[in-house]
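Each reported figure results from applying straightforward, stated rules to the coordinates on display, with no laboratory input. Source: prediction; values computed, not measured. Cβ atoms are built from the backbone, for glycine too; each structure is taken alone.
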Structure P
Amino acid sequence: MIAPSSRPFLTVVLAAGKGTRMKSDLPKVMHSVAGRSLLGHVLAVSADVGSIATAVVVGPEMPSVRAETAKQAPGAVVFEQVRQRGTADAVLAARAAIATHSGDVLVMFADTPLIASDTVQRLLQALDQGAEVAVLGFHAKDPTGYGRLVTDGIVGNGAANLLAIREHKDASTAERQIDFCNSGVMAFRTTNLLGILDQVGTANASAEFYLTDAIAIMRREGRRAVAVAGNEEEMLGVNTRAHLAQAEAVFQRRARAHAMAEGATLIDPDTVWFSFDTRIGRDVLIEPNVFFGPGSTVGDGAIIHASSHITGASVEAGAEIGPFARLRPGTRIGEGAKIGNFVEVKNATFEKGAKANHLAYIGDARVGAKANIGAGTIFCNYDGFFKYKTDIGAGAFVGSNSSLVAPVKIGDGAFVASGSVVTRDVTADALAVARGVQEERPGWATKFRALMAARKARG
């Protein structure tokens, strides 16, 4: 891990773009990669690198972005860019936060979810090494459309003296040959950032206030500017659904590689999907077509069989899940427990060694250690208005095709006969039989078939 910046800094996150190319009712930054919004990814990096304050600049009528900011960074302050007049204007929308801040200012964009914390730390370190402004760049395979970073020599640690930034529309033919491009991410160490930004004009092809023009202004004042090189893949900006899919693919490739490097076996890595916070232990075996939603952890030595879906659930060491199992939020599968094929578990705890091997629904429950839930069993936890809990004691046995109507408690070591509908508590070590008495009528089937055949023949 790269050492943090030596000075406190404010992060200004620009999230005002509506993303019309996304063809969506959602603001662009509310779209997700690996179960987290684009904005959430950037705010997480800001927190990880040690930002002491955060300002998020949104556009008009973006209540969802405001709500997401409050969720992901409760201490952040939201500012509104009333008119979309360029990046410098967007930063100035956070004027009040910048004016009251004493320290460096980091500017990030909410539509670039893949930038790594270490990369941002390297940018901030450039300020510690004497720069007054540092710009994060990358060498593009196809630089078309990007602003170009015009540099003069390497100064060490992946940084170069920055002479100018040219937007593609304003670049000369020679400057368009440069493949070192601007990511938009910048860090400033100056006591007069607002004064610099107030000097930015609109003498460019788009008639907008470019944040990049601040570099020319600072250089005219004799201030040192550098460009820090990062990886092109990290700088991917999401502007279309295709970009969104590309960002997802990059994240998943990284997550799969990390899981395997940390000691997990993925039989078919390309078919396993992780969320931003998935945690996988050592010696875990994951079969093909497994999906992990947010809030999922898997302990050492667990087995996740094919085509299982796990969200908001904890699977402890040595447990076995699936195939075709679904674990929903609030679920904890204890050590050595077993959830088999076509079993759904929601907000329930399976204690050590408990099992439900096939075709069952377990919701809002505790299943005690070494208890067995038979095939076709349903925990009836919802009456249309409220949820109720079922408690299964240690070593209890629930026979197949049973319905347990919550709230109900099955005592330790108790048995529930197959096909029972249990509506009252069962004491420890008792047998509960709750089903109709079997009746037999000799010859009934022969008479019934004859009657039906005659009726069908009459048409």
Structure Q
Amino acid sequence: MIKNMSESQELKRVLGMGSIFAVSVGLVCASSTLVSNFNGFGIAGPAFIISLIIAFGLNLLVVLSFSELATMFPQAGGIYQYTKEAFTRGKAILSTGVGTTYWGMMGFVFAAEIGAGAWALQHATGVGSLVSWILFITITCCVINLLGIQLAAWVEMLLVIFMIIVRVGFGLIAAGGATQAGKFDWGLIANFAPFGWGAVFLAIPLAFWLFVGLEFAVPLVEETIDPERNLPWGMILGILAILFINVAMGLGVVGVLDPVKDNALLVGNSPQIDVGMALLGKFGLLLMGIASFTASMGSVNVAFASIPRIAYAMAREGLWPKIFAYVHPKYKTPWAAIFLTFILFTIGPMLWNDVVYLINASAFIWLLIYLWSNFLVVKFKIDRPNQPRPFNNHILVPVFGVLLIAAVEYFTFKGAWDVIGIGIAFMCLCFIYAAIWTSFNNQKIDNIEAKATQTSE
């Protein structure tokens, strides 16, 4: 099978704007975002909306920057590919380090996501163990993605439709007063910042988490029809939908449950289950359990579609072991990279299951990646002003993105030395790998890049 690797390394274009929208919303409307949404309102009260607006603005700048990068360099490597294109000296180490950091960071991210889903399902059903639910989620999504990106996109579309209906519907039911916890009380909303304005900043990582990952659609650019149009607009429609969904659900709930008196219901590893029970009894518990299950499935399904493409792209260019560039000749999916990602996603939540802490640790690293992506857009505008840009932003978009992300990173994680230490140590390990691998494979990497240059010419 591996001997014929070079004959089957091409991906297939089958995804339209609807699929990109589903990927964007499906990844972000995850089980862990139910956790972060309710925890956010529990920490800041209705003022969490301010945190949401800040996070929305930040992530919109990220979407615009990634859209410009992805349409300039329409290849599956994502942030790794753009880093490689931006530099000449030391680009192999730098791009491999950045790409490996992004891929490996998903161990933290999906330890939080899969852990949140497993917690919720065990809590709601009382059946099975955390390990059994973790395995069920990862194995199911892995198999779906092994069988083709189009199947994964169809499954994602169905899950996204269900998630939107449940989340918006839950908020509307609460706002309409049709709950056993009482009618909607505008007085609770009027008490806008019951924990003070400082809580708004403390809640920003949780708000950021509600939007983070929209760029997961970017590594699918080689499989997207008319990517210059469908990729940017699919992500932009996605981020607008996500803002509406979270505001509708969150305001509905905190208009019924007092963020101060009922705070214990809103915080924790699976508050959506307790909130569902408080508002709608056993039906609410079951509904939120199903919502958590579909949310985890949707998010992990997208991750299995996107993250292996980064490993595949690096392996294709000699920056990872060659085996991870293997594409199945029938299903046109990177099987070896998907299997490797399956191991990462399965081990992570078995080792760590403090969901809120993992969200914060992941957010720290992710913000650095976003800072880097906006910096790259600025660099390309200065270094390559005449290069065609199918999706072109004004230079103030990435400049403001750099400044805003840096400010949020500083004020949010100031003094959080444990989170900062974990993030920096992890990135150092990824760059150490990059230095070792590239030093032993310099000639092979040079040959692959030379061949790619000749092909493009």
Structure R
Amino acid sequence: MSNPQDMKQWRIKVFTSTWLTYFGLYFCRKAFYTVKGPLGNELMIDETQLGYIGFVYLLCYTIGQFAAAGTGRLMGARNLLLAGMAVSLGTNIIFGFAANFWTIMVFMGINGFAQATGWPSTIGIMANWTTREERGTIMGLWTTCYQFGGVAATAWAAWWLNQQGWRGSFFAASSVLTLIWLYVYFFVRNKPEDVGLSLAESSHDQTMENASTNASTHSNETLFGPGILQTVLLVGSFYFFVKFVRYALWSWAPFLLDTQFGLEPDTAGYMSTLFDLFGFMGAMTAGILSDKWFGGRRTGISIIMLGGMVVGCMVLYWAGMMAGSGAFSETVVLWTCGAGLSMIGFMLFGPDSLLTGAGAMDLGSKKSAMVAAGIINGMGSIGAMTQEIVLSTIMMYSKGNGIQVMGMTFTETSSTFAVLIIASVAAMGPLLIVQWRNKQGMSDL
């Protein structure tokens, strides 16, 4: 029989250390995006080459997501996590000494594989320490790790960019992750049984475990019960488009605010944090509402918030059109841009955190949560990877006179934001199918 006080203390330790893990990984992920403009200028790397660097990182990150899901089951989530963190902080130290395009691109690929260990491992660990009835609220709070991580990492890199240049930003990022690595080493454990404890399972978790066990008796390769894999793939398809938008803003918002809106590089970095800052509130709101008002179902609230994300992208598009027309003051344009970034952040991170965190856990047994998280995040990462090539190409073609479509002229900025509107609308499609499957009794998300 587990001591309730011991269980409470260990749950706090695991929550805190896994939260810090993903928070810290962002310092070694976001530094490149924050210093992209000055780095490109000094090393003579143009937009297309910057896009290639981002593409290689995301390609390796995508492959790594799928690989981590299987590797973590073999070597344990904790060991995989510690190895990935160590490699990531090492690559950022190398970035600080880089002198050419190829060095950065090669080690960005290595960093992509290292960063890919983070999400499946932490979700797999948290699945072992939580039950379905509490996951929406707990994971709504837990997934603020990447909203706060995005804000803190961007602001940290921007401050060091101003103080020590872009190289100093990379060194500062590594120092943060090094300290967190030490904390994680002492306080992360894969499951309660590793410290002599056990967590009472909810009826849903027990049902999913039984379904997984029954499926495994028929095939050693089966991880999910009947019909669950289809839902996992639909959620992964939704995440393709959501992560397309999320990484587009992470990757290009500071760059566009610098080059198109006339802000100083560090100021552009600070302003771009509005996206993540409001995302924190969106994640918390979605998690609480899914538990309290939607009975543990994650799909309904996610569809509603995606509608709000579409509106936010329209506001951002309008800001781009205003900037291109020259008919509005700089203050009005920047306020509109800030409003768009804030609204998208709030509405995007709600379903983002809900379906890739608590949703991934709910879809499978605790044993398969890491695999579900890896598949969903891996499919999402394909969208993140795609945006680097799509948007960098559009920016290059829209320079100068812009792109002419149906009598309309799209500038470098407005064309980028128009693509985000399309991706936001497309993200709703797979979830509408999941909602229909819920009503038909074919899924329970």
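Listed values, structure above:
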| read-out | value |
| --- | --- |
| Ranking P, Q, R by mean count of other Cβ atoms within 10 Å over residues 291-298, the structure that comes out highest | Q |
| Structure (P, Q, R) behind the derived value 25 of relative contact order in percent (Cα under 8 Å, 6 or more apart) | R |
| Value -25000, calculated as helix-only ellipticity at 222 nm (-39500 (n - 2.57) for each DSSP H run of 4 or more, over all residues; to 500), assigned to which of P, Q, R | Q |
